[in-house]
Every structure is written in C-alpha cells, then in structure tokens.
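> I've put the structures underneath this note.
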Structure P
Amino acid sequence: MQCVNSLLQWWHGKNLPLRYIFPPDENLPKDFFKLIRLYFRTWVIHPLKRRLAKYYLLILQSFFNLKVIAITGSSGKTTTKDMLQSILSREGETVSSYLNIDSTFNIPATILKCNPSTKYLILEMGVEYRGDMSFYRWLVNPDIAIITNIYQTHTLYFGNEEGVLEEKSGIVKGLGENAVVVLNSENKPSQKIIEKSKAKIIWFGKNGAFEAINLKLSFEGSHFILKSINQKIEINIPLTGKHFVENALAASTAASTLNISFATIKAGLEKLIPQKQRMTVKTLKNGAVLLDDTYNNNPSAALATFFAANEIRGTKKLILVYGDMKELGNSEIQDHLDIGKAIENLGVDFAILVGPLSIYTRKSLKKTQNLRVETAQEVLPILKSQVTKNSLILIKGARSLKLEEVVNKLK
C-alpha cells in the first residue's frame, strides 16, 4: 500500500497535499458517471497538465528569457499581482494568475497561457495546507519571489504564526544567488526568512529600497511619495489604505529589479483597475458612503481596514458591519476578542456583528452600540435603520459570509 501511495504522490506532483489526490467525501458527487469524470480529471488530466506546464516553463525560461515572479503572503497577494501586472504590461507581454482559482490548479493553467513572446509571468501562490508551497516550487523556479507579509492566517491548518511562516517561506528555499527575494521591512516575521535563502534580499517599507512618505488617504485613494535611494516621485493609487500602499511598494521593488523605470512604475500603479470588494467606494442615493471590503478577512487585514476608514471618516457617523474571521484554529476566540477591542478603540458609532464567532467580538465592546446576528440576511433591515446621509458604512468580512449580498442590495 505504501508503494502505491508513493507512486500516486510521484505521479500527481511532489508534496501535493493528499486532499488533491483523494478528494474529501463531501466533494464527491453521488452520480456514478460524475464520480468517474472527477477521478479521471484528478488522476489523469491534472497530473498531465502539471508536468506539461512544468517542462514548458523550463523551456520558456531557458531559451526565451521569460522572467517569473512568484508572490505569496498572508494578505495583499492579489493586489500586488495586479499592480505588478499593470506595471510590467507596459514593458512587454505579461501573463498573470487567474482570479479566485485554487493555486494548485491556477499555476499550471496560467503557465500554459504563455507563449514564446511572453516577457513576464506573475504567479500568485496562496497556501492553505501543509505541502502546498513545496508543490508549487516543484512546478516553478521563480526569478523573483515576493512575500508581502506573514500574519496569523489559516492557522486552522498551520497551527500558529510560526507554522504560517514555515509554509510560506518555502517559496525562497532552493533559490540560487541570481534570484531575488522581496521582503517587507515592517513585518517582523519576515526578518526570519533571510537565513532560508541564498538569493539576494531586497526590502521594501521603512528604510528599505522603496518606501512611502507623506501618505494621505481619501475616498479617491492613497497619495504618497515613492522614495528610493536616489529618486522620488508622487503616486496616486485608486485604493484607500496603508496596506495597499505596502502592496504598491512590493510591486515597485520587484519591477525595479527588472530595470523598470520610475515613470513606468508610476503609470502602472496609477492606471491600476482595482478588483471589486477591496475597499470599493460607493455613494448611496441618500448621500451615505459605503466602503465594500467583503473579499476576505483576517486579523491584520481587519486592522488595516479599520485604520483606513478612521483616517477618511472626518465627521461622518461610522457604521461597521463586521463578519467572522475563518480558519484561525485554536486562536479564533482570542482573535475575535482582540478585534472587538480594536472596534471599541476605533470609535464606531454603531456595529453589526455577523456570525457565530461574533459572540466573542461582542464581549469586548463595552461602550460601542451594537447588535449581533447570525447571517448576512439579517443585516439589511438593521443597517437601513441606522444609515443617514452623513454616514460612512464599512462592511468587512470573508466571502463565506456572503456580506457582498448586503452591499448589492444597498442603493
């Protein structure tokens, strides 16, 4: 039996988590023919596609000088990828990861979108299970690896922040001296990554190769001065928040290692078309302003969103709709208690807490007026009773809670 498992592991890809080889029971269709089709895709189509992508990429890198940039981190991966795509596409044909597809399937599919004239390939490497990153690195040997940050996310599977660090830092293992690793100088766990790679390390953030100074936030976006060792330039990105500025610094740092000019970096960042549900600003008919940040949620992302909302609220009444954070494992109770304290310190005028774990968030609210509900369907009547023309509504939560449905119903 061990021999069979080893053979299957070899065929499917080095260190591919077993759930991708043996789909969980809850994912198995009851129909016999659909079940056969699922296993044919899982055991034949996908393994063949992975091997084809792996060796095709080697050819493109070896003979056509394709530059590969891999991005991981606890938050900001997709935004950093989009920013880098916007910058590099001004210099040559650029291919980047599809949106909202598991990286295990997304990476091979994205590689196979390339052709010999493709100049840059940007791959988002999201990890959820142990072994994910090792599998990605079996597929891809990047020229540049970006780690946006390391925070307490997916600890249901990785145990704690150290487990997250160990898995995500796998992106730099085995990189040669000619490769580049881009790290966040303001993220303490990232400091531990230096010893894991022989590649050249370049930092972004405070005292890094690129940093942002004179940051100003508004409903239109974030204005700052992009500063390197010998240059400065004003930048306006169409996303509101310091965390998005950090993503811009990561993208700028990576672009500079590819000899992209400041002017091109500026144009790429300022012409970025933001993804929906990432601090998307919407003005309602009664004059209230809505901030839609319902794409994802974790402790660090929540705090960054709170800071941004507080910076731009002015005299507006701040109404918060906050959904549970998922996949936090043993720390989920404490994390929700801590978020409650952050909400209290934020000075929210009214909070609607959504989900079963919000009972812990609510425990930390001593002065903030609030109500707790179990589902997104219960939010809208409460919210409408609180909104005035001078309101700023921040809706923050993971997609699993479907808070975007509340956003869609607000007019």
Structure Q
Amino acid sequence: MRNLLPVLWYYLRGYVMIRITGFSMERFMNLAAYRRILFWDAKGVGGGMEMKTSLAGLKELEECAQKTGCHLEILALGGLPEKMRHAKTHPIFAVGILFFAAALYVLSSFVWVVHVEGNERLTEEEILTACEAYGLKPGKWKKQVDADAVTKALLADISDLSWVSVSIKGAEATVKVAETIVAPTPMEEETPCDIIAEKDGVVEKITAAKGTPLVQAGDVVQAGDVLISAEVLVGLEGEPMETEYVAASGSVQATTWAEVTEEQMLTETEKIFGGKDKENHVLLFGDLELDFIKPHMESDFEKEVLEEKNMGLGDWTLPFSLRTEVYRPYETAEKTYTAEEAKALLEAKCKEKAAEGLAEGESVAQTEIRYETYTDRVRAVCKVTLSEEIGKKQVRKEFDVEDESNRENHSVGE
C-alpha cells in the first residue's frame, strides 16, 4: 500500500504524469527503486509504463531513463499548483472550488452516519433510538455530542448491554456494544416434560434417552400424542415402585405425509440479456441520491449495485458515499413450453419444495404426482411421503410454572 502522506504532500506541491517505454524498463524500475525515487499509480499501458512522480523526482527519472536506454515522455502536469494555474484563467471554476471546500468543511462538522457493531439479540433500531434520545443522531453538530455521556446513558438504560464504546471520526459515528451473557434456562434441562408428536405419522424408530417410551415401531400416532413420557417408575425389585418425573429426551423418526401444489404457465416472458453493460455512479448524501450522469439505455435493463463505500481521506470521513451500479440491458421474449416440458419442471419444483426444512437424517421417501392440464398452465398436486423427526418437548401441566401463573392471575381477576 502506498504511503498516503508523501503522495498528499506532492499533490500540494505539484506532480507530473509520465510514460516510460523501451526494452530495459525492468532495469529502469530497479534503478529508480535503488535511488528511492518516489512514484505512484504505476501501471502497464500497451508496451510501456505510466506513473506519477514529483517535479524533483522527474529530473532523477530522466537520468535513469538515459542510463537504461528508455524513453521518458511527459503526459501531463497535476496537483494543486496546476489546478490553481488553471483556476486563474477560469474564475468561476476557482469560486466553485472554494465553495465546495467551504461546504465540505461545514458538512464535516456534523454527524451524518451512525453505525452499530456487536449487537446480536438487540436490534440496530433499538440502539439507534436510544442514541437519538441522548443526542447522537444523523444531522447533529459534532460539538453537541458528548460521547462519554451517550456511553453511560446506554449502559444505564439498556440492561442487556455490558459494554459500550462511542467514537466519532469525520462525519461517521460508531457505536460498539457487547451484550450480557444469557444464562441457560434451567427449565430446558430440569423441568419434567414429555416428548409428543408434532404431526400425524407412523413410527419408524424410537430411541428414548430419558423417560418411558409409550409407542413402538409401526404404531400410528396423531399430533399431540405422548411418545416418550416424563414418568419413570423407580424402586427395588420386590418393593413398591415409585413414580419420578424427568425431562424426557430422545428421538422419534416417523413416516409422515404432506401435499405440495405447484403451477407452471405454458407461456412465460423471459429476459434475454445482451448488449453492453453500462456502469453508473451515484453520490449519496443521507437519504438524498445525486445521479448527475445517468446512462442512456435504449432497452429495458436490470440495475445491480456493485458496491457502496464511504468517501474520505484516512480516518477523516466525508458525509458522502459513492454507490457503483451496473445497468444490464435485456430484451424480452415469449417462451413456450409443451405440457411434457411443464410437467418435468413441476416435478423438480415439487421435489425441491418437499425437501425444504428437512434436517440431517430426514429424507423424501416417495413422491406421487397428479397433473392437471389447462389451456394456459399445468398444475401439479404432489403427495409426498417423508421420513422425519416428529417429536417435540412439552412441559407437563403440573410442572408448567407459566401456566400455573396464568391460572392464578385469572382467579384473581375473577
């Protein structure tokens, strides 16, 4: 990465753009590096190299070119002195530069962007709303923002935050947070609960890690049936058995059924991309979008955002960002499918939709598709046989603290 300070210094003092050609350009570059001559933005163009260097470095590079037999050509002058010389003959341009510089100075005295980093449970909107209440928001004068006060207020106001850091660089404020660690709920492991059926099915396999299995392979179950009970009988042989309650756990794999319906039009409008893509740059200032030179497109097009980056110099962030877009032209055409082609597409769609949400070890065992053909479309009604996990935990009512609390509140209300 080039050193920014020397480049900025030579921009203020002036620089020159040059082109080097010849058969010994490698020797030229090595000699320039040996003499520690500063140059930047070097790139290969055609059979030569183009680069920028200082006015003082130009004389040394001319010597390097002479010693290595290369040809050095001056392309243009650049930097602030050249801009000022140009401005003397164009007073309106000079006034524009001064106005732009003054506007940048004024605008950079405000906070225009507030970023939140590190949040997981808390939403960005919650934190930004709290920041706004304590004086940190886009459009706020930076001297009126007390970063320490905002930090303390956020910690005091939001109990889920354990650490907050508020920093302002340029026109950008960053709020970094760390959330409190949530202790695992003991109920999940200790509260007695049953494993019940989440849906209808036929049990294929049952494995009970804790609790008493109430069904076996081949049993037909309905949604809500208890598969593994929290009740466990304990005691010594020959003595009365006692009932204990545990948090049942285990796996119940079952055959289930679902129905999927999809449609495929026999005639569709499709996009055919072709022609030359055109790039566009949009200047963003808050919610305002400035698109000065919008590409002229002779046909329909799709717009794709390639990147969006903040503008600035080092740590000094300007209140602008630049969005780069690409316009991709396309033509539309009618695509026609036969009934058989539509059925093939529908079969793939049905299988894909049936497999959505299946976990590891679960699968689509069988699909049975019935097609309905109309004048403009084909409909597929697919009956899917699945092999999947159907067990889910349910706290037993006698141990459901929340349910008991609701009943007590209801009694008090009466």
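> With FRET efficiency 1/(1 + (r/R0)^6) of positions 203 and 243 (r between Cβ atoms, R0 = 30 Å, to 0.05) coming out at 0.95, pick the structure among P, Q it was computed from.
On the way: P: 0.95; Q: 0.75.
This value belongs to structure P.
> Determine which structure produced the value 2.1 for distance in nm of label points 7 Å out along Cα→Cβ at positions 291 and 307, calculated from the coordinates; the candidates are P, Q. Please report the intermediate quantities before stating the final value.
Working: P: 1.2; Q: 2.1.
Working through the options, I get structure Q.
> Which one of P, Q has Cα Rg over 2.2 N^0.38 Å, as calculated from the coordinates, equal to 1.64? Walk me through the numbers before you get to the answer.
Values: P: 1.02; Q: 1.64.
Of the structures listed, the value fits Q.
> Further question on the same structure: Check the numbers for distance in nm of label points 7 Å out along Cα→Cβ at positions 75 and 251 across P, Q and tell me which is largest.
Values: P: 1.8; Q: 6.5.
Once distance in nm of label points 7 Å out along Cα→Cβ at positions 75 and 251 is tallied for P, Q, the winner is Q.
> Right, here's the next one. Please compute mean count of other Cβ atoms within 10 Å over residues 355-362 for structures P, Q and give me the label with the greatest value. Display every interim value, and only then the final one.
Details: P: 19.2; Q: 9.9.
Going through P, Q one by one, mean count of other Cβ atoms within 10 Å over residues 355-362 peaks for structure P.
> Given a value of -8500 for helix-only ellipticity at 222 nm (-39500 (n - 2.57) for each DSSP H run of 4 or more, over all residues; to 500), point me to the structure among P, Q it was derived from. Walk me through the intermediate numbers first.
Values: P: -11000; Q: -8500.
The structure behind it is Q.
> Something else now. Computing FRET efficiency 1/(1 + (r/R0)^6) of positions 19 and 163 (r between Cβ atoms, R0 = 25 Å, to 0.05) for each of P, Q, which one ends up highest?
P
None of the figures in this text is laboratory data; all of them are computed from the coordinates on show. This one's a predicted model, so the numbers in the text were calculated from it and none came from an experiment. Cβ atoms are built from the backbone, for glycine too; each structure is taken alone.
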